[in-house]
1. Comparing 1, 2, where is mean count of other Cβ atoms within 10 Å over residues 106-113 highest?
2. Suppose you compute helix-only ellipticity at 222 nm (-39500 (n - 2.57) for each DSSP H run of 4 or more, over all residues; to 500) for every structure in 1, 2: which one lands on -9000?
3. One of 1, 2 was used to compute Cα Rg over 2.2 N^0.38 Å, and the answer was 1.55. Which one was it?
4. Quick check for you: by distance in nm of label points 7 Å out along Cα→Cβ at positions 18 and 362, which of 1, 2 is greatest?
5. Of the structures 1, 2, report the one carrying the highest value of mean projected area of the Cα convex hull in nm², for residues 34-185 alone.
6. Taking relative contact order in percent (Cα under 8 Å, 6 or more apart) for each of 1, 2, which is largest?
7. Output the label of whichever structure in 1, 2 has the greatest value of FRET efficiency 1/(1 + (r/R0)^6) of positions 138 and 314 (r between Cβ atoms, R0 = 41 Å, to 0.05).
8. Ranked on mean count of other Cβ atoms within 10 Å over residues 114-121, which label among 1, 2 comes first with the largest value?
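What follows draws every value from the coordinates through simple rules; no lab data is involved. Keep in mind the model is a prediction, meaning the values are calculated, not measured. Cβ atoms are built from the backbone, for glycine too; each structure is taken alone.
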Structure 1
Amino acid sequence: MTDIPIVLTQAGRTNTPPSTLRDQLVALVSATNPGYTADLPGSLIEDIASTDVGALTLIDQAVTETIDSITPYGANAWLLTQLGNVYGVAQGASTNTSVYVVFTGTVGYVIPQGMTVSDGTHQYVVQDGGVIASGGSSSPLYCVAIDSGSWAVPASTVTTIITSIPSSITLSVTNPQPGIPSAGAETEGQYRARVLQAGLSVCTGLTNTLKKSLTSVAGVQPRLVSVLQSSPGWEVIVGGGDPYEVANAIFNSVGDISLLVGSSTTARNITADLYDYPNTYSVVFVSPVDQVVTVSLTWNTIATNYVAPASVSQLGNPAIASYINGLPVGQPINEFELQTVFQQAIASIVPPQLLSRMVWAFTVNSTPVSPSSGTGLIPSDPEGYFTVTTAAITIAQG
């Protein structure tokens, strides 16, 4: 028996030279047959050795071709399916009959990807997974039929859970809306393209993965999502969304939930217990604090024609509110940026070059605040965000 070496380069596997294969063969035979020699020309032994080297060369080439075929471009049907399974892309998932189902039951129970449900005739597999939210139900979860073919799936017919459920968990399922019949079987070419696309997915790192997962949760405000590096671990700040769905998104995005840390201000922490049978996991995240702002702006102009202060206020007020209410969690108010926002908002009646004065005054949670020394920045609580109403913005000429 000989070992076929695997030498991989950027161009793929390099075939083993026949001379190397011959040396290995002779060495192996010599180890069990003292005095063996295959160097005598025209001998039967040399002829057998040369024939065996030819066979090893073919085997070596087969190894190269097999490795080279481990790609969506060249894989045979069986290997393509295996690649799809590795990438999490099931054949037929894009074309088989599908249905959205809602699970109801124990709050915090994790619905795993791959759970199987049935309408009594056909079985459907949950594609992305979910969790029972605080209201007692999951979000609609996409399921795809195991079998190919097209059929109707009337509403409220998918009511059987095939996957076993622990006795301590209460769980039921239904489909509030009719399913989607298949439009036709997926071709090998279509599946090959999907596998290729799945294989091109790039690992973006923990923080980007977390932010992407959290902003996909219904009700979560993207500007109120922040992932802060702690020592050790990570502090995840999330505003909006059902706490169990938020916790499930974190649970499925973080490799080690023991690295999650809460706020030093414990009242801001939210902990949700997820039941991923047979274990229970506590996921902690931080609810950002609302920092209520009031704004007072005194402005003036060198324009010789009359400018109605009410018109300036009417244009500038919503622009200032939009800027402050759009700031991400932890970000400061920038006076210079706010000046630009105001100038652009009123440019149609007061061009920027005619503005002669802009004096700002702010309160945060009813306390007067000023920019940090030497800057135009009004800092935010790292776990907070600013909000302002148009009624809390005063714009006056003076």
Structure 2
Amino acid sequence: MKVLQICNKPPYPPQDGGAIGMHNVTQGLIDAGHTVKVLSVNTPKHFVDINNLPDSYRKATNIEFGFINTDLNAKEAFLNLFFSKRSYNIIRFENSDFKDCLVSILKKEEFDIIQIESIFLNYYVDVIRSLSKAKVILRSPNVEFMIWQRMAEEEKNPFKRTYLKVLAKRIKNEERICLNKFDAVYTVTQNDLEIYQQLGCKLPMASIPTGIDVLKDLEYSIEQIEYPSIFHIGALDWMPNQEGLIWFLENVWMNLNKENPELKFYIAGRGDATWFDPTKYPNVVLLGEIDDAAEFIKSKAIMIVPLFSGSGMRVKIIEGMTLGKAIVSTSIGIEGIMHQDKKDVFICDSANEFISAIEILINEKSTFSSISINANRSVTKNYSNRALTEKLIDFLKSI
């Protein structure tokens, strides 16, 4: 097969869950003998200089970028809120220059499959239809409206809650309208697939999780970690992460630290972190963006994922389990990932549950070791990128 993969942000370097998911698809298909060309949106938030990419990657993918300025424009957002019924989040990706770049590619090359990463790029389906006979596939890393709907449910400020509800309603409407424009859809979780079916999607569908083979080095040693220690890694400019971290710091960490004054909490991830002051919280180490996420994860013990909104699959949890971390997550955080509570992860939805689970893991090293080993075995068995790529190829061939 010859595949054109259209990405809503650069899939390389694979430093966050979204990029890892897209890159795994690219690499999996290439390793299976198929040809993949990548066309990616380049934005100020996730800008990548094509000249800094490895020659081997550029040669393998023949990657091209099209720049779109998706930065928030306060005036445009205000006008959109009061004088439009469309989602401003999606409108920002509708760009004539990127469209011209896509048209140029389609006039020069023919493809069997054109895979669009994210509902944000649905605008370009009509362009593809006019110039290509390829099957157009949506890979949906999450159900976008669920992220905003869940944030609205958790929001205490009535004005902000109303605003978030408007955003969720508009994105939901756009998702409902555009879903059946594609030839097929696949999600990364079964839950997301079922939500799309409830929205009226009648297309061939499949649930294909993100695999684990993207990391350079999967070897780790429990003896080499800082034990006990807890950490969080994720995009620090993503609202669900911000919401969850603030909740954890205020409701869990302040109490946990009183009983464990030597324990450290490390926070890492790309993006702006000026929304909180780490000096307000004892023994919190804000690292920001780090060069090697895998090495950072390997060096720490307990990964906390305090998510109360969001959708899709948290790839960082898969990485953490692969590298033998003890995961303490909410039910929403672990959503879509095969797990057994208290065997390979701890599921906690209240502050007291988080505190209890973390105290068990820092005081009972045998329990920590057991959880870590079971987590690694579970992910290795269920999330091999090679096996998931085979599932994807079978799905694509069936369309």
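1. Working: 1: 19.0; 2: 14.9.
Of structures 1, 2, the maximum of mean count of other Cβ atoms within 10 Å over residues 106-113 occurs in 1.
2. Details: 1: -9000; 2: -13000.
It must be structure 1, since only it matches.
3. Checking each candidate, the match is 1.
4. On the way: 1: 7.9; 2: 3.3.
The structure with the largest value is 1.
5. Working: 1: 16.3; 2: 10.5.
Top value of mean projected area of the Cα convex hull in nm², for residues 34-185 alone, among 1, 2, belongs to structure 1.
6. On the way: 1: 12; 2: 15.
Top value of relative contact order in percent (Cα under 8 Å, 6 or more apart) goes to structure 2.
7. Values: 1: 0.35; 2: 1.00.
Once FRET efficiency 1/(1 + (r/R0)^6) of positions 138 and 314 (r between Cβ atoms, R0 = 41 Å, to 0.05) is tallied for 1, 2, the winner is 2.
8. Numbers: 1: 16.0; 2: 23.9.
Looking at the calculated values, the largest one is 2.
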